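Student: Next come the structures, one after another.
All of the numbers you see were taken from the coordinates with simple rules; none came from a lab. No experiment lies behind these values; they were computed from the predicted model shown. Cβ atoms are built from the backbone, for glycine too; each structure is taken alone.
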Structure I
Amino acid sequence: MNRTSSYGDPARFIRQLHVAEDCRDHPYTREIIQRTKLPVSYLKPGQLPAIEGDYPANLDQGKRHLLLCRNRGVIFKPCPGTREYTCCDYQVLNIGMNCPMDCVYCILQAYLNNPWLSFFVNVDDLVADLDRVLLKEQDQFFRIGTGEFTDSLAIDSLTGFSPHLINYMRDKPNAVLELKTKCAVIDNLRGLDHNGRTVVAWSLNSTPIMAREELRTASLEERLEAAAQVAQWGYRLAFHFDPIIYHHNWQQGYRETIAKLFATVPAEKIAWISMGALRYLPALKKIATERFPFSSFFYEEFINGLDNKYRYFRPQRVAMYRFILDELKKYSAEQTCIYFCMESEEIWQEVFGFVPGDVGGLPAMLDRSVGWSG
C-alpha cells in the first residue's frame, strides 16, 4: 500500500458536523459552521453522534464526523509521563480529540473509546487556564503542545484555531507553543506576528513507514516543503522521529529521510529533534492488526516495559538510536537539542554518553534551545 499521490488536506475526510446543545449558539460554533458549510446535526443533552457499528471497528467511519463541544475537563496539564523514563516536562493543551488521519500505530485507538473527532469551542476557558498559569508562574518556562490527543493542524482549515493560539502566545516571554503535525496545512500560519513564540513541528519516519503505515498524511516531501516555508515565515522548527519502527532496510530508510530533511530545511532553524522507538499499550496490537491486516511490524519481538508499554528489546533500540543519532549529527546545528522521548537513563548513557542530569536536566536542555536561561 504505497502512496501514489498526495491526499491533501486531511480535513476533507470529514463529512458531517455535530453540535452539542450547549454550544449551539457559541460564536465559535457559528464561525466553524459558516466556514465548513458541512451538514450539521444538533444533539440534545446527553446525545452523542450516531456512528454505526462498535468501537474500534467503526473508527474509519467515525473519523468522518466532527463534534463541536465543550471541554469540561482539565484543559492545560503536564504530559502524562512516567517516573521510570526521562520526561521533558512538556505541557499539554487539550484542544480536541482524535484525528482524520489514520496511522496504524496510533495510540489513540487504544486510548479513546469513541470513533468521532471532537473540537472544543470554549476557547475562553482555554485562555483563562493559560493566563492563570503563565501569569502566575512567570519565573518558570513552559513548552506547550496541542498534539497529544489530536494533530495540531489536521483540521485547522475547518477550525481556524492556530492563529488564535499563535497570537495569544506572541507576548508570553515564559512560554513557547509547539504545533505538531503530519500534514502540510500551513495557510493559517502565513503573515502572523508570532514573535518567535511558536515552534512548528513535524513527525517524520522512514519513507516506507510513512507510505504504508500513515494513511491520509502528507508525504515526506510535502512535510519538508511546508517546514521550509514556515521557516521562511520566521518560525522555528522541530522534528520528531517517533515512533522509530524496525523494518526491512530500516537503515536506508531513515538515512534517506534525514538527508532529505537537511537538504530542504535550514539546520539553524531547528530547535529540537526527538527520537522514540515504537512503544504501545497492550490493547493496541489487537485493535491495529484487525483494522490494518496488511501491516506486519507488530509481529516483531517486544518486551513489556516499566510503563506497561511494549518496546523493542534494549539492544535493538540502542542500535537504531545510535544509527539515527549518527546520521542526525552529520547535519544538525550545534544549538539543536537532540533528545529521547521517554527513555531510561541507561539508554541515554549508552547512546549519548551522558544523562540529562549531567547538563541540568532534559527540560533545561530543551528550554535553552529556544533561548530560555531561567
Structure II
Amino acid sequence: MSYERTAEPIKIGYLFDFLLPPGYPQERRDDLTQPFELVFSEGRKAGAIDRSIKIVFREVEGLPKGTVKAVIDAYGELVDEGCLLVFGPHITDNAVPTREAIEDRFRVPAISVTGTDDWLGEWTFAFPQGSMTDEPIFWADMLAKGGHTEVGVLVEKSLVGESYLKNFRNACRHKDIRIVAEASIAQTAQDVGEAVRSLYEAKAAALVHCGFGFGVVMINPALAALNWDPPRFTGTAFQNAWLHPIMWKAFMGWTGVDQYDEGNLVGQRFLDQYEATYGRRPEYCLPVVNRDIATTLLRALADAHPLSPRGVKEALERVKMLPAAAGAPGTRVSFGKWTRRAWMGAGYLVARRLDPDGINSHLVARFGED
C-alpha cells in the first residue's frame, strides 16, 4: 500500500528580501520558519490536511541595500521549483515592483507583510505589519493624547518614507498638529546631525521617523549631541530592534508600532505550544505574526481544489474570521474576492517601548483604543 499512501509535499516559498546581519542569533532565525513548521505539523496530525507542507527558503539582498532584480529572480526560482504560493517579498520598495512581475509573468499567489496598499492585487495578499496609511493615524493619535501640537519629521529617502509622510500630513491636519519641520535622511545608517539639528532649531516638541528603519541608527547620538530628549515615534521600523543589538540601542527611547500584545490569549496559547515544542518562549511579534500566516495557509491549502496556484488563490479568498495571535485581543483574519488585507480590527497594531535589558519591551497603547 506504500504507493497509494505516499504523495509529494506541497511546496511553499519563503522569500526573505534582505540578508540578516552577521552574528544574527540562530534562535531568531529559527523564529522565521518554526511557527510555520509547528502549525503545519499540528495540522497534519489533526487531519486538517492529508500531505506534508515543505517550506523552500530564499534569502536575498533586496532594497534598501541590494536590488529589486535579486528579489524578482528569487521569486522566479521559487516558482520554477513548484511552489504554489510565495511568502514574500516584504519590504515595500521590493514588493511593489515584484507585484508587476507576479501579474505579468508568474501568476502564482504571494503573501507579504508590507504596509503599502500598492502591493494588493489579484495575486497579491497582505498581512500588513502596519500600514503606510494606518500608522500615521496612530502616531497622530498618540501625539494628540500626549498634548504635542508641534512635531518634526525625519523622512527616509524611499518609497516607504514618502508614503508615510504623505499620510502623516493628512493625519496631522485632522488632529490640529502642526509639522514645524521636515528633514530627509538616508535609508541606511549615515550622519544625520544636520537633519536632527534642523528639527531642534524649529523647536519641534516631538519627533516622528518615517521609513524602513536603518536610517534611525544615528538619530539617538545626534540627539545626545544636542542634549535633546524629545518624545519620538516610529512605525513598524521599530520591529528591526530584534535584528541586532545595534538596532535595539538605536530604538531606545522611541515609541514604535508593533503587533505583539501579551493580552492576546490566542497568541499566548500559541507561545505555550511553541515553548513546549522548542524550549523557548519568544515574546515578540515575529512568532505570532508567522503563526497567523501559517494558520491561514493551512486552511487555504486544505481547501484548494485543485492544488494549483489559482486553486490556492481562490481558497485564500474563502478564509474568514480566523482568531489572530497577533495584535490586540479580538483581532481576526479574513480575506475575500476583493479583500486582500488579512487582519481585521483597529487593534491589529499596538505601540510598544523597548526595555534597557536588550530583551524585553512593554505595551504603551493599542490603536483605536480611546
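Student: Starting from the value 5.2: which structure in I, II was mean projected area of the Cα convex hull in nm², for residues 271-326 alone calculated from?
Tutor: Here the read-out was taken from I.
Student: I would also like to ask the following. Comparing structures I, II by mean count of other Cβ atoms within 10 Å over residues 23-30, which one has the largest value?
Tutor: Greatest value across I, II: structure I.
Student: Follow-up question, since we're still on this one. Here helix-only ellipticity at 222 nm (-39500 (n - 2.57) for each DSSP H run of 4 or more, over all residues; to 500) was calculated and came to -11500; which of the structures I, II was it taken from?
Tutor: II
Student: If you don't mind, another one. Out of I, II, which one gives 25, 18, 10 for semi-axes √(5λ) of the Cα gyration tensor in Å, for residues 111-222 alone as computed from the coordinates? Don't jump to the answer; show the numbers that get you there.
Tutor: Details: I: 27, 17, 14; II: 25, 18, 10.
Only structure II yields this read-out.
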